[in-house]
Structure I
Amino acid sequence: MQWIPIHVLASLVVWLQLPSTVLSQYVIDDSRGVGRQFDGIGGLSGGSATSKLLIGYPQKQRDEILDYLFKPSFGASLQILKVEIGGDAQASDATEASHMHVPWEENYERGYEWWLMKEAKKRNPQIKLYGLPWAFPGWIGNGTQNPYINRELLADYIYRWINGAKVQHNLDIDYIGIWNERYCDTEYLKILRKTLDKKGYYQTSIVASDNWFDPKVTGDTSVVAAFDVLGAHYPGVVSPEVVKQLGKKLWSSEDYSTFNDDVGGGCWARILNQNYESGLMTSTIAWNLIDSFYQGLPWDRTSLMTARQPWSGYYSVESPIWMSAHTTQFTEIGWSYLPHGLGVGALEQGGSYVSLTSPDHKDLTIVIEKMSHDHSPCIRPALPPYTVANENATIQLEGSFAGVTALYVWQSVLRFDSGASSTYFLDMGSVPVINGKVTVAIGVDQVLTLTTVPTGTHGTYDAPPPPAAFPLPFFEDFEKYPLSAEPFSLAPQQGSFDVVNVGGTYGKVMRQMVLQPPIAWCQETLYFNSSLNLLGRFNWTDVEVQVDVKVGQTNGSNGVFIGVRIDNGGCQTYVAKGLFFFIFPNDNIYLLASDIQGKNVLTSGREKVAIVSDWNHLTLTVQGQTVTGSCNNQQLFSMQVPNVNANGFVGLGTDVYGYADFDNFRVDNSSTSKVVGKPDTLYFVEEDMEIVESFKTPN
């Protein structure tokens, strides 16, 4: 084993040295000043609705997950929460709702980011909040794909989101971005600063440009004066020398995006250190915060942890949570890095170390990583070759730290040998510091924290419930939601869906709200203007879908559809294949197509009796290659489709953007055997019809 502690007598810890002929030495000293201010480690919710399913978890497991993410001195202890400012458009995995679908209304109850920010603040009142748009509702661009066509209008739209956070939710937005990974208009940047100042939001800092270290925003002093942070995405731990001299904070404002196994943990541990050691970046923010979206959508498990089964309550605490803890549990925003060569640098045998101190210089935290090349690549950019080796290191504490007599030690060992188990964030007790010196053994693929801070905790809860497949039958009548909410279980891929009250027999229903094409982030979505809302398993085979639908009379869509065996979401929604049953009530037309755009028509017809202009009840059933569709209990088709997808999601939507209402959405297994259970009790039925386990609908 590497770094083996032997506990004797009064918790004295002796560290056995690793086999190595090298004894390196590192000085930790603040007497010549400090480096840049530490701005925190964070996670990003959104940029594709990545936290979509979290709010639907049973409260017990939901609270545990939130504690692992945000509770100080417990798990990841994140110091920044970055969220998407919804723009009614696809941003990789799903859409997030705008606070202004149309220019004549505002609504600050949509979506779940408000809820998530409040939950984060509840656990850590000091956490910083950061908002960034990926897309914008179409009215911002006045029919174009250019959000800057009216810069004052755009600045007012962003101001209203910041003000809504404060007035409606008592949330102070600390940072605001421009446009995720897209063109940064420097005139708009200056107008946004003036707008926020005029409205009294002097303290909201602007991050430019959430793309790369953009030379457009660094070459003009009037532009430089308008922003506070220069944020780059996936910088590969480097930043140009010219921006290091700019006098602005440098951040990796989106990073990681890597599968959250131990290699992903190695990636995260490495860049948390090296983004500062190499690139002077004082904050690193992971995309994404949590994989809480349906399996089968893009970017599977590229997250700090995983929680995508609200029906079972199952979640998984992944290695990046504990790599975060090595820094976040023993630092605070406002601490300072020590100078390079006196607390920050590359290790002689590969790897890196950074040291941070509190403002009063009474506390010290040293984070060391020695991640090997093959066990720490991130998804982007490519990682240049390098080597690491075991190392015995003497650390000399000087300056304010010369009197330190002991350091608490926390250790993670990522093991990649067959059958070996990794260990995460273990409390190794304390190690004595004698005459200002401590010798430590640093093994390959290890992360170590040595600190004067005594409050670290490897937080833990009892194991969550076991994983289970999505239960059927599923039934949703939308009555349990507050107005303007987005239903928990549905994942919109195009369009935006709010709960509204239509009264009468139907009461609360789900309405598609987008009236015109948004200013897109996924350029692929410009190829079509349909909406789509997905549910459930990516490998559902034989199912029956039922829903009540009504096309809006004013600003309505032309038609609506339900679909089964849908094979695509995310930016590729426009090429989704499956079985899509459309009706066009104003023309009494129906059709069955094998693509979401309705181009590959399998059958169609006009039915003046079955299809009405008010509410219609649709049923679509697939068993093997047999597909049957009914409207208002009148069968319109039943046919064989030999080349249909073998499995996929179910979904519903509109043929074009426009108002349409949906209610009483039900999904059953379409086996000839009867599915047991009432709609308010969810059962998963295996293909052989054996009931495995039942679950009550979460409150």
Structure II
Amino acid sequence: MEQRATALFVLFLSLFLDFSSSQNYVLNDKDGLGRVFDGIGGLSGGGATSRLLVNYAEPYRSQILDYLFKPNFGASLHILKVEIGGDAQTTDGTEPSHMHYENDQNYFRGYEWWLMKEAKKRNPNITLIGLPWAFPGWVGNGKNWPYDFPDITAAYVVNWILGAKQYHDLDIEYVGIWNERSYNSKYIKLLRYTLDKSGLERVRIIASDNLWEPITLSLMLDPELNRAVDVIGAHYPGTNTVMEALKTQKKLWSSEDYSTFNDEVGGGCWARILNQNYVNGLMTATISWNLVASYYEELPFGRDGLMTAEEPWSGNYVVESPIWITAHTTQFSQPGWSYLQTVGHLAQGGSYVALTDRKGNLTVVIETMTHDHSVCIRPPLLPFNVTAQNATFQLKGSFVSIKELQVWRSQFNFKTKKPSFFEKLTPLKLSDGTFTLNLAEDEVYTLTTVKTGQKGSYPNPPPSARFPKVYKDDFNVRTPPFSEAPDFADQTGVFEYYVNLTDPGPHVFTLRQVLTQRPVTWATDADQTISVIGDYQWQNVTVTCDVFMEKVKTGGVFIAARVDKGGQSVRSAKGVFFWVFADGTYKVTNDLAGQTVLAEGQSGTRAYGWHTLSLTVQGQYASGKLNGYPLWKKAVVLTPKNGWAAIGTHSYELAQFDNFAVEADK
């Protein structure tokens, strides 16, 4: 009996010792370093994702920008990647091109120029990248394919880079090919040639902003192509690369990643991939789509940004967990630092990376994110286990003399639902270059010699509020001077401020739809143009707007209520659409495509004359007025029950809008 008790005690003791024992990890630069770190970034665009940001009043707009870009404050991003606007729907909206037409150049459209300058103002060393999602129709000469005329396409992209420098003093350092679409080797080589001929030898090319393959095979088989491409960029690689990509010896980037709702699980996704993109895939840069969720949340991929800023009318914004997870890396390492070769996975799950500036500084980032608390929207995440563990790190090589490390910690605390992010702990004293951490599940640690880290903060922004129930815009006030009117979110087509010099009357300053040709699309753009605005929950509303058609005979415009879809689904949007046409007719439809007609008849409307349209939707009935007179009294509307207000045109055609107003009951 005594022997049995002794045996049980020994077994218990051995289990206890095994549980409480610490796994050892070596951080050493003696045998050389790993790849050079290129930075962490965010992507503005790829679908008008920063659309509402520009409409924030100060000081809130600057505060948001500080959380994103200011060094040693918040996310402190190293990279800003932007869409080269192509006039087409690219996920959550359209972004205007610098060249709507072949003989048209304007480098002040949109907000990406402004955003790049604001980022550069805060971090002069930030890396700027441009990538097209779509192209104006003239680039493809009427075809939905930009590679048939590679010289035109290359010149179009190079003009954007030259314009960035000439008009905004912005140096674009990298440029891509065509987002998540087929690449063309001939075009890439011609782009390299055109860049060099234009004095832009310093601008490097990323390809193909899609998958690792087949671009890696093409690079290995084509020496000229291999010389033209500097970085292989993959989207949503799931932290893994392929052997062929490694064989090219090119820089490997996750040039678009994350794309996940920015709650705590989204923060966990970001924490895991920031480390494991290098540990598993030797990727030296990771770029989040998107930078900031600053678009109507009901559009596709709502709140898939590093933080949320979707209420310029209230001033409210939310600093979400991914901001502070980013800070664990960005505030304590910079592009040009190098990873150590001694990085990897923890024994009980999780990962660690270490970086150095080769001047004595060391930063170690550790994450223990569990599977269910770090799922990204894509790709699927295979099962894995993470448990609490002790980890002992031994510093060797040039780091052995380090006596103290600053400690920053984030705890997601999913069980208690009381997370704490980017908390500065007591510095850790080292003995013989060794330290031990007791790591729980779902934690992130940074241990670093860098002492400049800071959890920046501002007073709480104003509380969240619904879009105003009464909203008016006569398009006369243009402060700040952006090309789009506040809060309008173009979904197909481009609506820009316009000065109507031919009209001495009340309609000098208007909003004009300016595209007359379908662009080279990225998504399935609607055949009509449309810009939405307001509160998606609006049910009973009156929408009023003055309209001016510039296309004779076949021209047409609309105002709308209860519009239920946007983004890549805009083609199938339903709502209540009140159309008038240049041939003297009107129509009320239940869909943007105009297939379900609720009412129709004669209106007497013509091109080149102003008309005032008014649409009222109450319950299941809609009524409309033309120039103050009832045009129809009751049209039955069963669905949808709610949605945005909108304006738009029947085709890609010139048309103007003025004195827009909405009054909503709910």
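Coordinate-derived values only; no laboratory data. Keep in mind that what you see is a predicted model, and the values were worked out from it rather than measured. Cβ atoms are built from the backbone, for glycine too; each structure is taken alone.
For the reader, a short list of remarks on this structure follows.
- Once Cα Rg over 2.2 N^0.38 Å, for residues 462-653 alone is evaluated on every structure in I, II, the highest one turns out to be I.
- Comparison of I, II by distance in nm of label points 7 Å out along Cα→Cβ at positions 302 and 542 - largest value held by: I
- Value 4.9, calculated as distance in nm of label points 7 Å out along Cα→Cβ at positions 38 and 502, assigned to which of I, II: II
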